[in-house]
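See the structures that follow.
Read-outs throughout are calculated quantities, based only on the coordinates presented, and are distinct from any laboratory measurement. All values derive from a computational prediction rather than experimental measurement. Cβ atoms are built from the backbone, for glycine too; each structure is taken alone.
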Structure 1
């Protein structure tokens, strides 16, 4: 596996390839990341991963300084997974001067849900992804569906800027008990880890209510919020939205249930795609 620490090194190495397949990460890799690499490998003639903890997408009170940096194990996992190239710039390499030119995504998508509770988050995400895209120049990029709103934001950005990149969404990788894998799961205590599966169970209960024919989506959402709150969670949202744009759904439209909630000091997110709302 070739490791590039500068943009020049990366571009020089990739100049021999025509169809890079790209998986951007912030490191602290788990089996979900490795599944993204596996999905990317047959899609291009070289598989590229990046590790960069992006300061721009962290709010001042969030965990940028304490976000786990696990360089040695990350490199070993990527090598074992068959990754060909790792782009691992430091801040100075990726942002040699203050990044005053930023991508401001559509507020209709960027200012709801995650964007509402983490203002400016998607500006940071879209800016770093755009910069990584210009460095790697992939023809295909793979993102996990666990970050559902982020995936939609990246697809929208690629369309808006007419980037010649195919965006592939990969199914959420889950532990045996159903918990969506996340780098932040490592923050959970043993007791919290056992409780954390309740987030995916809440989404499944919402899906079951929709499938049973219940039409009052607000009531379904309220029950899910009450269930988690009673168990000691601090939910930000548990909502049912249409998949196309994460707005309120109408009959016959495919749905997605989305959740974000804090368990102790750890904020977890998850989602579940659901069949169309009955007409």
Structure 2
């Protein structure tokens, strides 16, 4: 097993791929981390994008309490008014007609301040299948030619949630859903690295371009996410696995290949900050 030590955090981990993803060691107990451990976890998430921690038994209330130590919690638009609003139930079974998140997306990028970290813990998993696939949007951006990179700098995209929430929940409270304009290439606040910040789930158009130009460019960028397999990892779930991902630099999608088996867990999401555009290529 190729265990490494993060120079910035001293946390031991096994890389999921050379540049992307990390599985923390079996001795890690999230609920026992002190403040230094919390800071190290956040830094490693910024460096590696996705963190996997196995065998983390906790109640939903304990998960909310732990997530609050990572920052202010974010309530998704469709969860407001429910209890607990900070925790989204992730569930699919033999009665499900679809699963949310089956296309590439960054969580709720349509918010003015999009989420930072997401923390998903599954209690029940199917016998096989049900993996989550993640893409490193820094690697995707770097896989583009210098000419396309330069073209993207200074562009902004409108992110609109209505298509996503119409699909997953029907036409409910659409007037309450926010939309926002963000840089197409953003800067990570901890690492300073660039990442591509458009996604098929929420991005509607690039505002500086005509609709025709925007549609063509976005399709090319979405294809780049799909076909840059070197920038992807696939996480297999076990009961009580916790996965953190940094929405600033990661897109993900769910695989629904396990019907009619059950998959059940809870996601907490930590609020993010105003995006800073990346200005150098």
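Table for the structure above
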| quantity | calculated |
| --- | --- |
| Read-out helix-only ellipticity at 222 nm (-39500 (n - 2.57) for each DSSP H run of 4 or more, over all residues; to 500), computed value -7000, structure in 1, 2 | 2 |
| Identity of the structure behind 1.1 (criterion: distance in nm of label points 7 Å out along Cα→Cβ at positions 157 and 197, calculated), options 1, 2 | 2 |
| Which of 1, 2 leads on mean count of other Cβ atoms within 10 Å over residues 29-36, largest value | 1 |
| Given 1.8 for distance in nm of label points 7 Å out along Cα→Cβ at positions 53 and 245, calculated: source structure among 1, 2 | 2 |
| Which of 1, 2 yields 0.40 [FRET efficiency 1/(1 + (r/R0)^6) of positions 37 and 125 (r between Cβ atoms, R0 = 25 Å, to 0.05), calculated] | 2 |
| Relative contact order in percent (Cα under 8 Å, 6 or more apart) from the coordinates reads 34; which among 1, 2 | 2 |
| If FRET efficiency 1/(1 + (r/R0)^6) of positions 141 and 261 (r between Cβ atoms, R0 = 35 Å, to 0.05) is computed and equals 0.75, the structure in 1, 2 | 1 |
| When distance in nm of label points 7 Å out along Cα→Cβ at positions 45 and 117 is computed for each of 1, 2, the largest belongs to | 1 |
